[in-house]
Structure I
Amino acid sequence: MTLPTTHCPALFITAPGSNHGKTTITAALARYHVEQGRKVRVFKSGPDFLDPMILERAGGQPVYQLDLWMMGKAECRRLLYEAALEADLILIEGVMGLFDGEPCSADLAELFSVPVLAVIDATGAAQTVGAIAYGLANYRPGLTFAGVLANNIASPRHTEMILQGMPPDLRYFGGIPRDSRFVLPERHLGLVQAEEVLDLESRMLAAATAIAATGLANLPEAVEFTAPEQKTPPQLLSGIRIGVARDAAFSFIYAANLDLLQEMGATLTFFSPLADAALPDVDSLYLPGGYPELHLQTLQDNRAMKAALQTHFRQGKPIYAECGGLLYLLETIVDKAGLRGEMVGLLPGHAVMQTRLKGLGYQSAPMPGGVLRSHTFHHSLIETPLAPIAFGERVHNTSEGEAIYQLNRLTASYLHCYFASNPMAAAQLFS
């Protein structure tokens, strides 16, 4: 059977590593082309939550993750094909460096024949930028390499020295000047959430103006995208009403997870543990990750919401909580400054924020209804007398993964699960 295809200009934005400015450049590219009247669809490779918030503001369209391990080839193919049907431009921001991880950004770019743009921070370098670009372009034969963009250019003379070292067969798209107006603020889990950056619009517009002076002002070449084989999700959640926590404290949600819940028949209603005094009229609850540790006082003082959650639990209704949602359901959270907040108390135990990362990486999550592919990333530790029902299984080593807890119809873990990796297991969490 021949599957339908479509074409759309596309570019994969990568770098030699983290902190070269991939998100800033991707956001600037998206905003520049939106300002030209184009519809831009942006994707983020890897299981990131924070970068997509910035990219969504830049492009004005929902931003989905692309991850070959967590989602699989078919799901990545579906998302790209559907985007290509409606978009004038597709941008994909890579994760870490081009060849970091297994699978890596290069695997994704090569699988879908998307040309690669290397963003290289030129701070403290000049002619060597060309050597780095040459290595990225030639390390893996068969990878389509569009060219290089230098970031943080200090002066016209700096540009001249970079050009002196640039191999003649590599396209140099130009440079973005060093400018504090472009910098996106960060905190312990990555970038500050988009809604908290009050001058985000001016930052993105300034960066977009800089893009206009580079070779990236023109659309990249069109790429052919192939439709996946059609699969209709089972209607396992028909008639189920799910309340989804979503506010500044609980915002780490894969858009594709919400799509799948709806495709399986669920009706979604959003609520705010920070601001609302009552739960919506729902059958199940979804408490995603986020930053509850930054809102301890507000969460503690919202006693009406805590009581509503306790009532929902006593009624035997399902609750599924991930990472920050797990912390919120414990008795207390202690932040880095030692301040303690009284939380919901559905799970016995306490969470304490740490100064260093305490969990990172892919894991298979043996949930009650089956195995879901997932990712963990957290700066806290918890103490609880509750015995786990299972542990996540790490991809690249045999050490014990994250604990999975279950108490009546409440399931909670540090793991962020991707529901399309096992729709039946995902449905079991809410049905």
Structure II
Amino acid sequence: MSKVTEISANAQSIAQRLGITKYDIYGATTDSTSVQVDKGEPKQVKASNRASITVRVWNDQGRLGVTSTTDVDQRGLELALKTAAEASAFGATENIPDFSPEATAPLPEVEITLAEPAPVGTLIERLVKAEQSLLNAHDAIASVPYNGIAQDTSEHFYVNSDGAQRSAERTAASVYLYTKTEQEGRKPRSGHAVRVGVGPDTLDVDGCLQEATDKTLSHLDYQKIESGKYRVVLSPDAVLSLIRAFGNLYNAQSVLDNRSLSTVDSLNTTIASPLLSIYDDALHSGNVSPETFDGEGTPTRRLPIIENGVLTNFLHSAGTAKRMGAQPTGHASIGAKVSVGSNFLHITQGQPAETSYSLDDADNVVLIDDLQALHAGVNALQGSFSLPFDGWLIQKGKRTSIESATVAGDFRQLLQSIVYVSPDEEITPSGVAPHVWIDELSITGE
């Protein structure tokens, strides 16, 4: 009997015994291993087996109680159901979450590739080799203070008292390399890269190593930049970071809580350049861990958020969809409250651009590779940002590393100021995106 079938059968038996008629359970079990090294020796080796479930119980008055536990055996499940039933007496009386109307709908058919975990010794050996290659790449690279290879196997499941049963198994692996330089009379510089795959044997460690090396060396010969207005190109990572930082723009829960840059009336209005389209696609082929259902059992799908500059959809849970007269979109996470969040963003070209641009012959353009301090430098409710960044000033195609600078602006104005979305989409751990050209942003040098 599979894990989800066993949990469903146990939950049904326990609920009948406790007099519980309406409940649902979302949970996951994860086996993970990670390693770090320092100067050719293992620095940290971790292995864990984690399990957690969230149990929701509705009482006869329709009020909801929620509890969570890491004990997923029959005894832990019974205690969780009992505790949630007791908590339901104190549940909210307004906007009470309910089952998703799509919790029993067919799931999308996705080809899932699973990989076998590698021995810890193999992971350490690969990481030591990568660290040594970085240290040998240039005399200025003094250390690789942050590095790691991780692998995990997980199973997610959802069941409810109406007969819904969902389960999905996934495997994933990642490698991360972050360098630090030391040169007399010069400031320390760094470069980093990350790669993901379905398993450790599919990781592009060589590609990660090459990217970290190239970035580090490109930052050695840095110069100050004069403060002013510049045409700015955002790297795929930078674009995704900024779109996620202002995720309240397309989050239905944020809209209902009046904590969004959008309102209910913002749908089907133009909020960005027609050159831009954004989708959320948990099933994208570049996502190494595709999710076929969310925390409420709703199937995931490719959802247009912005198409040709027009705000097309909000991300919904079952509750927000009901309140706004929409359909759940597969973006719910359940806990003490139901939250809404994106899965795997895909930023791409909208309408064709009249003029194309290339970094190879760009002049007086700032290329931003990595945005920093997003937790402190973003005011998501006002739409403003002021963020330190790593990047280069490009003059007649030649890149010069910028010593230290911040980029500032208004996110809504930035969306309207896009002059080019390149076709060179890159797959990252958090989504897919191209380089995006912004007409003008404020750069402050130090």
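The numbers here are math on the coordinates, done by the rules we state, and not lab data. Please read all numbers here as calculations on a predicted model, not as lab measurements. Cβ atoms are built from the backbone, for glycine too; each structure is taken alone.
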Which entry (I, II) yields the derived value -0.36, -0.59 for log10 I(q)/I(0) by the Debye sum over Cα atoms at q = 0.07, 0.09 Å⁻¹: I
Which of I, II leads on FRET efficiency 1/(1 + (r/R0)^6) of positions 108 and 388 (r between Cβ atoms, R0 = 35 Å, to 0.05), largest value: I
Structures I, II, by distance in nm of label points 7 Å out along Cα→Cβ at positions 260 and 276: label with the highest value: I
